[in-house]
Structure 1
Amino acid sequence: MRILLVEDEPDLGAALKRSLKREKYVVDWVTDGTEAWQFLENSWTQYTLAIFDWLVPGLSGVELCRRLRAKQNPLPVLMLTARDRMEDRVMGLDAGADDYLIKPFGMAELLARLRALQRRSPQLQPPQLQTGNLILDYSTSTISIFMPNGTLQKIPLTTKEFQLLEYFMQHPNQILSRDQMIGRIWQAEADFNSNVVAAQMRLLRRKLTEYGHDNLIETIYGMGYKLNTHET
């Protein structure tokens, strides 16, 4: 299950992401509402839930809600805010938020509200994504691959490997640079180092080779990597 988290406070955003990952959510964390809208416009169906802070740079959480609902987008949204006046809560709900949590809050309450939103929106179980020989099942956060003999096998992936392969599947036959992968997968992680992208790519490609697809991800020297839907 994947969550779009829009929160510009670094400490709170990092704490939320850690807690959500412990609950087995895959989290895309952005600090700007305009960037969040780009995520939603391009691939909103990959998300199970969204968490919007009311006051973020660019588009506010309220404006993000309004844009979603104007496009008939039913993605469940939990709004976070320090605004505790009744008229503010009404404004957020009228804009399209499904629930409202006032800061400061306990992490246990936030997780409970997310579970409640999921129960109320069973129709939003994420679909599958198929790219070439790969099939990603968002409901189970697994990726399977068609073997050379035609059978379908699940690939045992770490969280980072899953996120990388998902990113490639969302952008088939496109060159993805090291900086793009850092921004999408690692963001501002404290333990990040300059060699981690190359190391993760070696591990991912090794697994794909074990399943009979050694040319699936191509290195474009000086530019990045590309997922080929038609292997050579």
Structure 2
Amino acid sequence: MMARLHLQPQAVGVGMTSQRVRDRLVERLRADGIRDENVLNAIRTVPRHLFVDEAFATRAYDDSALPIGHGQTISQPWVVARMTEALLQNAPKKVLEVGTGSGYQAAVLAALGLEVHTVERIGDLLRQARKRFRTLGLNEKIRSKHDDGRIGWPGNGPFDAIIVTAAAPALVAQLVDQLAIGGVLVAPVGSASEQKLLQLVRREQGVEETTLAAVAFVPLLSGTQD
């Protein structure tokens, strides 16, 4: 069930941030293979221009990644949509996100009615993301934590689904351990020069792994910073 967002005038947007431009992005994503209408409606509803610096607002509905400071990026909308689509495979209710970043991916998940637990290692990014969640009335649907994302959020698991928004050389075992049986984990894996997006389903007897696409993400780092 889609969550109702509180859209103030600045969230509705005008010109290059208007609903018309958002609708064009959705049609582009549909043409590029995104099939889940709930995901497309979430992309249509969540105002991506609120999750980027004002200087990049006119590019918010381009299908491209954009810088958000601290060497981080907001992911390309097609990647957000594809990861979300893959995450929904087994109808999750409780999701862990590793790498809050701008907060956009968490907002899309919350707009889909999911209970989101998100961890961010960079304090400044998390503070900005929390303000955006409050602006959109999503702060009660999203629990957030300033911590090392590689350790996940053990006290809140297990999770029906886990989404990782930065790339490690291999799947992080501690995150897989927090995935419920039947749960889905979606994560980029690989080096800076070659990464693939993986979907992993945890079964009683082990894991099933599927490669979804070639991608390019910032690295998944340890530790925290303010």
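Of the structures labelled 1, 2, which one yields 2, 10, 16, 15, 13, 13, 10, 8, 6, 3, 2, 1, 0 when P(r) over Cα pairs in 5 Å bins from 0, in percent, for residues 69-164 alone is computed from its coordinates? Spell out each step's value before the answer.
Values: 1: 2, 10, 16, 15, 13, 13, 10, 8, 6, 3, 2, 1, 0; 2: 3, 14, 27, 26, 21, 7, 1.
Source structure for this number: 1.
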Value 0.95, calculated as FRET efficiency 1/(1 + (r/R0)^6) of positions 93 and 173 (r between Cβ atoms, R0 = 41 Å, to 0.05), assigned to which of 1, 2: 2
1, 2: which one has mean projected area of the Cα convex hull in nm², as calculated, at 13.3? 1
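Quick one: helix-only ellipticity at 222 nm (-39500 (n - 2.57) for each DSSP H run of 4 or more, over all residues; to 500) came out at -7500 when computed from one of 1, 2, so which one is it? Mind dumping the intermediate values first?
Numbers: 1: -11500; 2: -7500.
Source structure for this number: 2.
Since every read-out is calculated from the coordinates, none of them should be taken as a lab result. The shown structure was predicted, so the numbers you read here are calculated from the model rather than taken from an experiment. Cβ atoms are built from the backbone, for glycine too; each structure is taken alone.
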